[in-house]
Structures are given as C-alpha cells and as structure tokens.
Structure 1
Amino acid sequence: MKTTIMTREPYVVELDPDTKTILKMYLFQKVQNVEMIRNNIVQGVWSCAAIKPQLIIEPFQVAVAANRAVLAQKQNAMVTKTVYSEILYNLSLSKNITQSLSKFGIEKDSNLLICFLVTEESDASKEILPQIEGESLPMSDLNDFTCKKSLSSVYKLNNVQSHQDLVDVIVSRMVTKNFVAH
C-alpha cells in the first residue's frame, strides 16, 4: 500500500548566480521504498541526491556542498560522475569517492533528505516526489534526526559545543578538504 503523504514546502536556496541553479531539499521519515529510491539514483534514473539526515546539522551544510558541486560541473572539474554524487562527495572530509558516497548516501534507513538542483530547463522533483512512500516533514525537524555522535566521528570534532560552532567547523572542514588533511 502506497502511503505518500502530502509533500511540504521545500527548503530552497539560490546557488551561485553564474550557475542559475536553485537547491530544493525535502525531509522524509518512515520511507517504505528506500531500496527503490537508492536504486533509481544509483542507476541514473532519478536526478537527485538522497542524504542521511543523521549527518546533517543544518541545510546550509548541504547548500555549501551543492554550490561546490554545481560550480565544479560548470567548470568541468567534477571529481565524481554526476553533480548529485558530487554533493555527497563534497559533504565528506574523505577524498575517497566510494567512502564519501557510502557514508552520506542512503542505505536502508527510512529517514532521508532528498535534494534537487533546479534550473529553468529542469525540475525533476515534480516527477520524483510523488514516488516517495513516506512522511514529508518540515525542514525545521532536521535537528531531530541529526546524530551528534556520528557528526563528531565523521567530522573529527573535539570539544565543539555550541550549534553555531559545530556548523562553522563542519562547513570549514568540508571546503578545505582539498588543501588540509583533517
């Protein structure tokens, strides 16, 4: 039985103006068809990224990764095969593509963050969202899914206490991974 619940308004942010791209993000819980979603993304049927919300402290973190991905795409400088896998790669501190994709991409967990890159020419969200069998949540609920212990492990955080400090350190480490060994 399909249980798609009305999709809430997405978190939307305009990326670098040169790219003419908008990031749209949706948060879902209790998703019943995770394997189908994962397969459609991996096989290139769907144009989106599915991210583990446990490793995301704020939408800004994903926006930074997405911005870097679309700029790399525009400059023909992507490390991965698709702009969506580039988002996952940019979220990670690792330069190992496989490790980055498996750490941030969805597996079997029923909670997920779906990201679309929207341009004037394309918006895949209209076709994909109705196929997600789960409960859509407001982005303000993201912190309910964030796992501080996992974040600390992935981003090597020691003694960082405040929420804003966590965001600052995580984003700084993401954008400097090509220059600094963390």
Structure 2
Amino acid sequence: MGEIVVLRHGQTEWSLSGQHTSVTDLPLLPEGEEQARRLRGEFGDRRFAAVWVSPRLRAQRTAELAGLTPTATDEDLVEIDYGGYEGRTTAEISEEMGRTWSVWVDGTIPGATPGETLQDVGARVDRVLDRARPLLEDGDVVLVAHGHVLRVLTARWLRLEPAAGALFALPAGSYGVLGHEHARPALTGWGLH
C-alpha cells in the first residue's frame, strides 16, 4: 500500500514574514528554492502513482526544483482563502480584534475574495483524498501545496475535524508522510527535510 507525501512549498517573502498567503502568487525566495533543491534526493526510492500540485507558482516551482514531475495541477490544493486577512499577519489581525486571532478558531472574513471556512477547506481536501486513495494500490501520491491546506488534509486523513489541522505545524520546504498502521490511517513522518 502506498503513502501520501504532503510537501509544503519552499519559503516565500510572506511565509518568512508570517503574512497569510492564499491567492497572492508569490515566487520562492532564494532560500525557498534551496529548500526545494535539497528535497531532490528524498524521494528516489518511491514509486509515484501521481504527483498533484497546487496551481500557485510557489508550489509549481517547488515541485520542479525537488525533481518531481506533476501529473496534474489540482485547484483543490490551493491554500485556504484568507479573504480580508490576505497579506496580514496573525499579530496584526489580533491587535485589530483586541484578542488573539487564529484561523483555526476564528476563521476568515470577506475581502477582495470571499474567504473560506475550515469546513469548505475540509470538503476540498476530502475530494483530494477520495481521488488519491484508489491510486495507493499502485504507489505513492505526492501533494505539493501550502501549509494550512495540507494541515487540514492531514487532519482529514486521520479522520479528525478540519480544525485539528492546528496540531500539525509544517514548516516551509518540509514534508510529511500519511500512511497506515495496522490498517488504520496514520501519520508516519512529519516535518521532514
């Protein structure tokens, strides 16, 4: 049985500064490109049934530099739509609210884009997992995408609610492995470089 490899794109200007990035299509920083290049040899022993990549430039470039050949670009892998919080940091949002804000608890607000609930994101990643599961008979499935969406996907793989993604911090340029232990979904590797 194959595994699902979840790979977060390399460092961008906004991931470095802590600004929430969904629809803003930023390139990788030189450090982000180096993070992706360092992954090139990590997957040599794996047989890939599929490599699906978010359409955002930062994810596409990470896949390329990591030596992965995408088999599909998947809109369901885009980052959470932060709506009015796009480009803002948690500290800025918290200061405005007068209390600590968390996307996992408080969600998003409409802005230039409508924003998205964790339930909406959960529905998107459930579609990804539904498409990926049958392919695991033939090998591994690699998903190259973004921090928060991959954290929600990990929670859903483990049969948890979308907000449980808060438990799975995934640094830029790192990856995790979703597999099975005694026929149950399991987290078999995390924060790997």
Structure 3
Amino acid sequence: MTRISTLLHAEQPALPDLAAMEGNGELIFLPIGGHPRAWIRRLAPLRLPEFYLFDRESPPETEQRETLVAQINRRPHCRAVLTRKRSLENYLHPRAIEAVADIMPKFGDHDCVASEVAQRVFDSRHDDYCWERLDRHPQIKLRNRAKHWLNTSAVEQMTVPLLQERDPDGEIISWLETIGHLAETA
C-alpha cells in the first residue's frame, strides 16, 4: 500500500502518502496475517484510529473476515474493509509483472496471482521439469518468493493508468481517503 499511495499522491496530492506518514511517525503498519482477532483486541484499549485491510481470499476465510470487518466497523474511529478482489496482488497490472519477470501472466480478480506467477516463472526457466511435478513445499516457497517481489518490484512498475485499468472503481483510492480521514481524527 505504501508504494501505491506514493504513486497516487504524486498525481492526487489530497490522497495520503502512507510511506511519508509512516516515516513521520503519523501511522504504523502492522502486518497481521493469520489470526488478526488477537491484535484487534490488543489495539482497542489505545483508543486510536485504526484501519484494517483484509484480503478477500476464498471461502470459508471470506465469511470469517466479513464478520471481523463488521465487528471492527462498530468501534468508533475504526474502519475495516475487505478487498473486492482476492488479494492486493490482483490489483497489479500484468504489464507491471511482465516488466519484472519477463512473463505475461493471465489471472482474474479471484485467482491466486502469486501461484500463477510462480508457476509461469518456474516453467519459463525449466524446460526439463514442470511445476506440477514439484512437491508442495517448494511450490509454497516459490509462491511466497513471488508474492514478495509482486508487492515490491512489480508495484514499482505500476503507473496511474495501469492502476486505473485494474481498479476502475477506485477501490484503492477509497481506502487511502479513509486512512487520510482517520489520520485527521487522531
């Protein structure tokens, strides 16, 4: 989110630059994958504005996250949203990924982009061995590695027009506007 917010802030200065805000001590990012309920209870006594962004993922995880979002949104100065797409990687444009990995991935809004990309990169580099023959552990390791560079190097290849193509409803902008509003209430 920090890289995308910096990109959007340059074009729309009213949107917050999350990287700058984090650098200035105005906000803190807590990556809380897995079981966020404990964190939510821990942070509540601080009575500070909170914003949570949850990947939609797939059922039954989606339903659990919808319940959690509803609970958070009942608290004052707290907002939580569930992405409309499976995960943040689904907002990346295939051309940004191609610029980094020299592959052209094909994925929809609810596909696992990291898995798709990891498989395509692996297959493009191994003519003698295919992805399906790999054990699960190496596949997971390669998927996690792809997820990392997708959220760093590929995001850095994004432009505002590419983002608008992948997010025509302005979902990411709405998250940034919400974060900016919450920061003003702190």
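Read-outs throughout are calculated quantities, based only on the coordinates presented, and are distinct from any laboratory measurement. All of these numbers come straight from a predicted model, not from anything done at the bench.
Suppose you compute Rg and Dmax of the Cα atoms in Å, for residues 54-101 alone for every structure in 1, 2, 3: which one lands on 10.2, 31? Considering all the candidates, the number was obtained from 1. Match the computed value 36 of relative contact order in percent (Cα under 8 Å, 6 or more apart) to one of the structures 1, 2, 3, and report its label. For relative contact order in percent (Cα under 8 Å, 6 or more apart), the value 36 is produced by structure 1.
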